[in-house]
Structure formats: structure tokens, C-alpha cells
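Every number in this text was worked out from the coordinates using simple rules, so none of it is lab data. Note that this is a predicted model, so its numbers are computed, not measured. Cβ atoms are built from the backbone, for glycine too; each structure is taken alone.
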Structure 1
Amino acid sequence: MKKIINKKVLVPIIAIAFLFVGSSYKSDFFEIAKQIEIFTTLFKELNMNYVDETNPAELMDTAIKNMLNELDPYTKFLNEQDVETYRINNAGEYSGIGAMVRSFDDKLLIIEPHQGYPADKAGLKAGDEIIQIGDIKVTDFEDNASELLKGANGSTIVVTYKRQGKLNTTAITREGIEVDAVPFFKMIDNKTGYIVLAKFNAKATEQTKSALLDLKGKGAEKIILDLRGNPGGLLSEAINVTNLFVPKGELVVTTKSKVKKFNREYHTNNQPVDEEIPLVVLVNGSSASASEIVSGSLQDLDRAVIMGARSFGKGLVQRPLKLTYGTQLKVTISRYYTSSGRCIQSLDYWNRDESGKAVRNTTFNDFTTRNGRKVQDGGGILPDIEVATSKTNDLTMALLQNNVIFDYATNYHYAHKYNTVADFKFTDADFNAFKNYVKQSSFSFETKAEEAIKKALSGDENDFLGSDVKDSYKTLLANIEKGKINALDKYQSEIQKNLEDEIVKRYFYRDGLYQYYLNNDDAILAATELLSNNSKYSAILK
């Protein structure tokens with residue numbers, strides 16, 4: 001039976017039950033035991049006496065998830081399937097079709113097939129909508145249908161998918177997939193090396209070190225380390241990657257918790273590969289967690305110039321705690337602090353606005369780097385040099401989250417042909433075509449101003465305003481809507497970068513995108529220029 005009631009009523013009780021395992025406060029034991037007994041009785045009576053048949057597992061799953069939703073988004077209950085996914089993400093290896101897939105309520109969408117892996121070899125492309133996997137229709141599958149794509153090496157599945165309105169069928173033979181932490185590295189010029197570190201899985205340090213040594217062997221005297229879009233991963237890998245550029249014994253990060261055993265200082269343990277080579281680290285709003293530990297500590301130690309846009313701001317540390325029956329609780333156990341002592345957590349999940357959203361920090365404390373430069377806490381890592389096209393804004397985020405940029409790139413790909421990366425050029429005419437596409441689409445997003453005006457118009461207290469005032473409000477809403485379309489021009493550089501990124505991948509995969517970056521990405525061009533000016537580079541750090 002499907003979930004039938006809102007289980008938030010169970011949340012406080014289960015919350016107490018979970019705390020029983022790890023609480024160090026003995027004075028609470030009686031209250032914990034009391035609440036466990038209440039919950040046990042409630043759960044038993046509910047399942048025995050409810051008018052319709054209940055599903056105890058679903059009731060419990062919903063209750064747990066609702067409880068955790070009251071905390072932060074990183075504290076999660078992991079069922080057996082989730083535990084395996086978590087392990088795969090950290091290990092960087094799994095068995096499947098080798099594609100990034102996004103699951104919606106009633107469909108699966110291929111976001112990015114990885115070059116040379118099963119999905120790519122079977123002919124699947126970004127934008128393909130998977131309709132059926134084997135005998136199972138995606139619309140009939142209640143859980144995340146992407147799990148059906150996983151399986152043992154050598155096993156084959158038949159997939160039906162829709163492309164540009166037409167149905168197609170293909171067979172995919174699963175195989176072992178390796179997720180590289182460093183998917184690309186190359187010399188930009190005869191003295192500057194470029195390394196993309198995309199994930200902090202178990203391969204991060206090894207692959208970054210290998211890339212660094214390879215580039216130095218080719219003559220690299222300066223390095224650009226690209227952490228843009230890197231969501232983080234293993235804390236140990238963040239420390240060890242930092243260690244590649246700083247001496248043994250340096251404090252990289254400190255964790256502070258209410259549980260004493262989680263209070264730790266993490267220092268570098270190895271000899272560095274190169275503690276002198278000029279280094280620029282690129283970050284953006286999607287650089288989080290371990291990426292911020294590396295960039296923040298290198299900034300605090302005045303070891304690198306940070307460029308791009310303010311990072312995400314995740315200063316919380318999680319640890320998986322084993323539960324029964326193969327499940328786990330991934331729980332936030334502490335906050336981390338970079339070597340200068342700052343916590344860069346941006347959102348306050350323990351103080352929320354009227355709509356239930358976490359409040360963003362607006363006050364910042366000053367700290368100093370080793371050389372005395374001012375840095376701040378509470379809002380991610382602010383780059384030493386900001387690059388406009390690396391920034392994000394509400395409009396661009398809405399276009400990405402609503403798949404408008406993705407869908408336009410799909411249509412663009414089937415309407416244009418390019419033989420090499422060098423042939424691709426996104427023109428002003430192309431951007432005008434995109435603007436028309438947005439106008440004709442169902443895309444919409446609500447600004448904070450619109451939200452406030454609509455709330456004012458819908459409230460009972462607006463009855464005394466009169467028709468003239470109400471009409472003025474409606475005119476203002478119409479003008480705001482027009483302004484959002486005009487904002488496409490205002491934010492053209494940011495939007496166009498995301499369009500170019502998505503389109504280039506359609507033709508030349510991820511490797512081609514990085515190749516395109518070397519000659520066209522504003523942040524890389526600016527970093528290369530900075531590294532060519534030793535006096536300017538040194539002046540920033542001193």
C-alpha cells in the first residue's frame with residue numbers, strides 16, 4: 001500500500017530514539033527511554049488498528065526522512081541500496097551503463113553518456129528519454145528507475161528511449177565503470193599545466209599527483225588546478241591533495257563537534273610534490289566541501305591564488321554510522337574550520353524563514369592568512385580574483401534547474417554539425433535564438449519581489465486597498481515579468497557560458513569540453529595571464 005498519511009507526527013519520537021545511541025548526556029536517558037516506549041506502542045497500535053492495510057516499512061521510512069528533513073540536507077538515512085551507492089561514489093568504481101542519468105517522477109533522462117562506455121557504444125545521447133527498461137515501463141516503477149540500469153558486468157538490458165519525438169530501442173551490455181577523479185590534464189602553453197580535479201573520491205590524491213608529475217615532466221613551471229563544479233567527497237583526500245603543494249606538518253583543517261572524539265586537527269603527513277610552484281585554484285558556486293577545504297586552506301596558507309566565483313559554502317562534516325540490517329545513518333557530526341580558523345558554512349539550517357528555507361549568513365567575521373591578508377567566514381570561499389562568467393544568479397540557476405539550457409542544447413545539437421572543437425562558435429545570433437526559445441517555452445520563475453506582491457494581493461488584509469492599488473500591483477507584476485526576459489541580456493555572459501558548456505559536450509564529450517576551455521574559458525585565460533606575471537602573482541599573496 002502507498003504512503004497514506006503525513007508522518008511528521010512521528011518525527012519527535014523517532015528523533016529521540018536515534019539520539020539514544022549516541023547521546024553522552026546521561027540525564028536524558030529516562031526521557032529517551034520514555035519516548036522510545038511511546039513510539040513503540042504508537043507504531044504497534046497504528047499498524048494493527050488502522051482502517052486500511054498499512055506498510056510498516058514505508059511508514060517508518062517516511063517518519064525517519066521527515067525527521068531528518070528538520071535538520072540539514074546532508075544528514076540522511078541510507079537503506080541498503082543507498083549504502084552501496086555511497087560506497088560506489090567514494091570508491092570511484094561501479095558496474096552499469098556509464099552515463100549520468102537524471103530521474104524525474106515519470107521519466108529518466110540521459111544527461112551525459114561517458115565516452116567509450118556502454119551507453120555511448122549503444123548509441124544513447126544526452127537528451128534521450130528512457131521510456132522502458134526490459135519489460136518495465138518507467139512510468140510504472142514507483143522507485144528510482146535508474147537503479148534498473150545497474151547490474152553485473154556482462155549482463156545485457158534492452159532499453160526503449162525517445163529522441164526528438166521518435167521511439168528507438170537498443171541493447172546495452174553493462175561493464176565495470178571507473179570514475180576518474182582527474183578526468184583531464186594538459187599543458188596550456190610551454191610553461192603552464194592545467195589539471196581538472198572533478199571529485200574527491202579514493203583516487204583523488206593519486207591521480208592529482210600523477211597529473212602534476214606528468215605536467216612537470218613536460219616542462220610545467222606553473223599550475224592551474226580546476227575545482228569548479230567539484231561537490232567534494234572524502235576529507236582525507238582533501239588533506240592529501242593540499243599536501244601535494246604544502247610542507248609536511250601543516251594544519252589544513254580542524255573539526256569541532258559536541259562529541260569530543262570528533263574534535264580533531266588534521267595536518268599534512270607527507271612530503272609535498274612541489275611547495276614552490278606558482279598555483280592558481282579555480283572555484284565557483286558548485287565547488288563545495290572538500291573543494292573548499294583545499295581552496296580555503298591554500299588561500300589561508302598563502303600558497304595559491306584563488307580565482308572564479310564564491311564557492312558553495314558547505315562547512316559541515318558527515319560520517320556514516322552503521323545501523324541494523326545493513327542500513328546506515330549519514331549524520332553531520334561536526335563543523336570544519338580552515339587553517340586560519342574560519343568556518344565557511346553559508347546556510348544556517350537551524351534558523352529558517354517563513355517558508356522553511358535555511359537562512360543565508362549575512363554577517364561575516366574577519367580572519368587573516370599567514371601573510372596577513374583578510375579573509376572571511378560564513379559564506380564559502382571568496383576568490384582573490386573574481387571572474388564574471390564563473391558567477392551564478394537566480395535567473396541562470398532557474399534556467400539550469402528547469403532544464404531550459406539542457407533542452408535548448410539538445411535541439412541545437414540536432415540542428416548543427418561540427419567536426420572539431422575548434423569549429424564551434426556560439427554567436428550573438430545563437431543567443432538571440434535562445435532568447436526566443438525561452439520566450440516561447442513554458443519557463444517561468446518567481447522572484448522574491450513577485451512572491452511578496454502576490455502574497456500581499458492574496459491576503460485578507462488587502463480588501464481595503466481598492467481597485468486602483470490592486471491594478472497597480474498587477475501592472476508591477478507584469479513589468480517584473482518583462483524585466484526577467486530583459487535580464488537574459490543582462491546576464492548573457494553567465495548564461496552563454498552554461499550554454500556553450502552543455503552544447504560542446506554533445507559533440508565532443510567531457511574531454512572535448514576541457515579542450516575547448518583551454519582557449520575559450522575566461523577563468524583559465526585570466527589564470528594563465530596572471531601566472532605569466534610573476535610580480536602581480538606574488539603581490540596578491542603578499
Structure 2
Amino acid sequence: MTQLLIVDDEAHVVDRFSTTIDWKAVGVEQVFKAYSGLEALALLRQFSIDIVITDIKMPGMTGLQLIAEVRRLWPKTKCILLSGYSDFNYAKEAILYQTEDYLLKPVKEEDLLTAVKRVLVKLELEWEEVISNQKLTYTFKENLPLLRANLLLELLQGRRWETDVLHNKMKMLELSDHEWQSCSLMVVRLDELFLQYDLQDLSWKEYAISNMVEELFGGRYAIWYAKDALDYLVFAMTAKREAAEENDTVWFERMAAALQTAVGTYLKGRISVMVCHDGRFPNDLATLYSRSIGAFRKRIGSERELFMRLEDDLSEKGIESLKSLYEPPALIHLLEAARWDDIVEKLRLIFDDMEDIQSGSQEHLLEIYFTIASAYSYIAHKNGRHLSELLGDEYEKMTEGLPFRSVNQLREWSLRTLHRIREDMDQETKDSRTTLIREIQAFIEQNVQQDVSLQAVADHVHLHPVYVSKVYKLETGENLSDYVQLVRMNKAEYLLKHSVDKIYEIAASLGYQRPHSFNHAFKKKFGMTPQEYRDRFS
């Protein structure tokens with residue numbers, strides 16, 4: 001959506017160009033007006049303006065000074081100069097500030113349109129270059145390690161992907177050269193000495209360790225690496241086709257031990273290592289990772305430079321955990337983002353997992369209930385509502401303890417309550433925007449003979465001008481400036497019929513600094529000049 005700003009201390013020039021030219025026909029969605037360089041700067045700080053058309057000679061800040069600021073602060077914004085002075089020095093300065101065009105007054109509308117079209121083409125070409133395949137490919141390659149690590153972290157945290165979607169993601173990240181049907185996991189914790197390094201040195205050491213892993217395991221395994229939120233280095237590996245028969249547990253663990261030795265010898269640091277083998281990819285990845293971190297906590301603790309196989313953790317399995325309840329994205333985050341379809345899918349996964357669990361069902365039922373109820377309470381309170389207002393009689397059941405004894409009862413309650421929360425939030429948004437539009441329109445109608453600029457309207461409703469402009473367009477289908485113009489013309493029509501004020505006085509009272517601009521706008525609306533209208537209807 002291209003946005004354009006017209007700047008001139010001669011208001012009739014600004015008003016004429018902003019209202020008489022069909023800007024939308026050439027791809028300009030929004031036109032802003034400013035009558036001084038300082039006013040223009042204020043608008044530039046608030047809105048993402050693509051093209052500035054400015055006069056050169058203005059009191060206070062000149063057009064050239066304005067362009068200098070634009071070049072310094074918003075180098076992507078294009079500038080066109082207007083001037084009644086053909087002095088070559090102005091042209092030289094315009095070239096210096098990389099002005100797109102230099103037009104002498106009086107400027108014809110077709111000449112201005114031609115200049116703007118030329119700038120629009122240039123903007124399009126520049127953005128096409130930014131998003132060109134060549135540049136995107138280079139940037140993508142440059143960030144490939146980070147993108148790979150992010151995807152692995154999502155899988156480790158339990159993010160579920162459709163098989164085809166995950167395959168395509170891995171293919172895009174150049175990870176599909178090997179069949180990731182099974183995988184081994186090695187988790188490395190940096191221990192003593194490493195903790196003494198600053199962030200830059202530590203990053204270098206971590207990179208060195210990843211290279212060591214590649215050197216030791218790379219002949220037989222494809223390696224996928226990430227650093228997790230606990231600062232552990234996690235290496236997912238799958239056997240290469242050509243070396244599949246050579247891989248065995250003894251060799252793998254020997255290489256892991258060799259890694260410990262190499263890190264101690266050449267990096268002068270200590271690491272603890274946890275290894276686990278032969279998980280299904282990607283199904284078992286999150287489970288292996290979770291169990292590895294748990295084993296670090298329970299079996300290794302604060303001890304340094306230890307080596308352990310996950311199978312060595314012989315503690316009883318105990319009650320199963322509800323992974324889907326805590327897998328990202330969390331229910332509370334989905335509610336904050338109002339991603340309703342994703343919330344329904346999240347609940348489906350939670351209750352499907354619940355039905356698959358064979359033991360501890362009552363405790364899991366309680367766990368699910370508390371998690372969902374707390375998320376619902378949180379979003380209701382964040383929206384300034386009591387959950388009791390949304391639930392009515394059902395809220396009393398919540399205060400009495402666990403109101404549900406079966407999965408089906410809890411599922412039905414969860415979906416029913418979610419529906420009520422969604423309806424309430426949708427209605428609140430609609431009511432809030434309807435009230436806002438009414439308040440904006442009332443302010444314009446009551447103050448049309450005063451300051452009804454976008455900034456004045458935004459100040460009145462205590463919101464940012466960009467938000468006001470976008471919400472008004474979204475709700476009404478028209479620009480705020482269109483409504484201001486409509487109210488002005490309606491007021492002008494009334495005053496021409498019912499007052500004895502002179503036309504230039506009516507123009508001034510409606511914010512037109514030049515009668516010519518008022519005449520032009522009025523004729524565009526009613527098909528006749530103000531004087532002709534008065535003669536016919538008064």
C-alpha cells in the first residue's frame with residue numbers, strides 16, 4: 001500500500017493536488033498533507049510514507065532541508081521537488097540529495113502524475129531486487145545453520161508436523177539427502193572451565209565442538225545440531241546409507257568418549273555427554289530429548305565430565321506425562337493470539353492423549369482441568385472480564401472442586417467454554433470499534449470548523465494515528481480524510497443556504513486557507529461553484 005505526502009506552505013496547492021488527482025488509479029492508497037517542513041517530519045515519524053512531494057522555498061524548514069532529513073532517517077523514501085525558482089543551484093542541491101524529480105511551478109497535474117508513476121516503477125524495481133530469487137537464495141544460504149537449528153528445536157520440544165510438511169521443510173533446509181527414519185541423540189553439557197568464558201569465546205568453543213562432532217561421526221552419520229534453552233548442545237544423527245551396516249552402539253559410544261577426550265585436550269574444557277540410540281524419527285525425538293535432560297538432572301546433576309547412556313537410567317517409569325498439554329504452542333499463548341482453530345486442534349490432541357493413557361487417569365483429568373481452567377481465567381481477566389460472567393451457573397461447579405469425572409464431560413465443557421469466550425471477545429472487539437468510529441465521527445462533526453487533522457482525531461481518542469487510520473478504513477471502507485471532506489462539504493452546503501457569510505469566510509471557517517481550494521473541492525462534490533450553488537438555492 002503506497003503512501004504519499006504533499007508538502008507546501010501554499011495550502012491551495014496541497015489541497016488541489018490531494019483532492020483532484022485520482023491517486024488510487026496509479027496505485028497510491030493514502031495521501032497525507034502538510035503545510036510546513038516540521039509538520040511533514042511529524043507525519044513521517046508516524047507513518048510509513050513512500051513518496052514525498054515538497055516545495056523548496058518554505059518558511060522555517062525548507063524543502064531541501066526536509067529532504068536532507070528524509071535521506072538521513074528514511075533512505076527508502078523517494079522525494080520529488082516543486083519550485084517556482086529555476087535557479088540552477090536548487091537543481092544541483094536536488095541532485096545532491098538524490099531527488100527523484102524537479103518540477104517547476106505551476107505544475108500540471110499530468111506532469112506530477114508522470115513523475116509519481118516513474119517513482120512508483122523505481123520503488124517496485126527496488127523491492128523486486130530485495131525479494132529476488134538470487135538475493136533471497138544468498139540470504140537463505142547464509143542463515144541455513146540457524147534455520148536448521150530452529151527446526152530441530154521445534155521437534156525436540158514436541159512440535160508436530162504432517163509428514164509431507166516436515167519432509168518439505170527438511171528438503172528446503174538441505175537435510176533430506178539421508179533417510180531420517182531412525183535417529184540417535186547425543187546431548188553435550190559444557191562443564192568446568194567453559195563457564196569462565198565470555199559470550200564470544202564461548203560461542204567459538206561451541207562451534208569448535210560441533211566441528212569435532214562432525215569430524216568424529218561425519219563418516220558414518222548425517223548430523224543435525226542445535227543449542228537448546230538450557231545451553232546444552234544437542235546432536236541428532238541418522239546413519240548414512242553407505243555406512244548403515246557398519247554402525248553399532250559400541251562404535252558410537254567410543255566416538256562420544258573420544259569427543260570428551262578431544263575437548264579436554266584441545267579446548268582445555270570438560271563436557272558431560274548423554275547418548276541414546278535407535279529412536280524413530282521424528283516420533284521419538286522429543287521423548288528421547290526429554291528423557292536425556294531428565295537423566296542429566298537425576299543421574300549426573302552437578303558432577304563434571306561424566307558419560308552416560310540413556311539406557312543406564314533404570315529408574316521406574318512411573319506415571320506417564322501428558323506431552324500434548326505442554327507442547328508448544330501452549331494453550332495460553334494460542335488464546336492470547338486468538339487462534340481459535342489451533343486452540344480446538346490443541347484440545348483435540350490433549351483429549352486424544354488422555355484416552356490413550358492407561359494409568360493415572362484421574363490425576364491426568366485433574367491436570368488437564370486445572371491447565372485449561374487457568375488459561376481460560378487468564379484470558380478472561382486480561383480482557384477485563386470475570387470468568388463467572390462468561391460461564392454463569394457452570395462457574396459454581398468450578399468453585400466446588402473437580403466438576404468432571406470423565407474425559408467426555410471435560411472435553412464438552414472445554415469446547416463449550418471456549419465458544420463463549422470467543423463470542424465474548426468477538427463482540428467486545430466489534431463493540432469497541434463501533435464505539436470508536438462513532439466517537440471519531442462525532443468529533444469531526446463537532447469540530448469541522450476547527451482542527452480535524454488525523455493527529456487531532458487520534459489525540460482525542462487517545463490512540464496512535466496509524467491505528468486510527470487503519471481501523472477507520474477497515475470498519476467503514478473509506479479513508480478518514482474522505483469523511484472529513486464529506487462533513488466539510490455538508491457544512492459548506494448548509495452555510496451557503498442559511499448564512500450570509502461571504503464565500504471566502506465560509507472557506508476559512510472550514511479550514512481552507514485559500515478560497516480557490518474550497519471552490520475546487522466544492523465543485524468536485526456538487527458540480528458547481530459555491531457562488532453558483534448559493535445563487536440557485538438560497
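Given a computed value of 61, 54, 45 for Cα extents along the principal axes in Å, for residues 164-411 alone, which structure among 1, 2 does it belong to?
1
Identify the structure, out of 1, 2, from whose coordinates Rg and Dmax of the Cα atoms in Å was calculated to give 33.6, 103.
2
Comparing structures 1, 2 by mean projected area of the Cα convex hull in nm², for residues 228-331 alone, which one has the largest value?
Top value of mean projected area of the Cα convex hull in nm², for residues 228-331 alone, among 1, 2, belongs to structure 2.
Using the calculated result 1.0 for distance in nm of label points 7 Å out along Cα→Cβ at positions 100 and 116, pick out the matching structure from 1, 2.
Only one of 1, 2 returns 1.0 for distance in nm of label points 7 Å out along Cα→Cβ at positions 100 and 116, namely 2.
For which of the structures 1, 2 does the calculation of helix-only ellipticity at 222 nm (-39500 (n - 2.57) for each DSSP H run of 4 or more, over all residues; to 500) return -12500?
Corresponding structure: 1.
Given that mean count of other Cβ atoms within 10 Å over residues 36-43, derived from a single structure, equals 18.5, which label among 1, 2 identifies that structure?
Comparing all candidates, it corresponds to 2.
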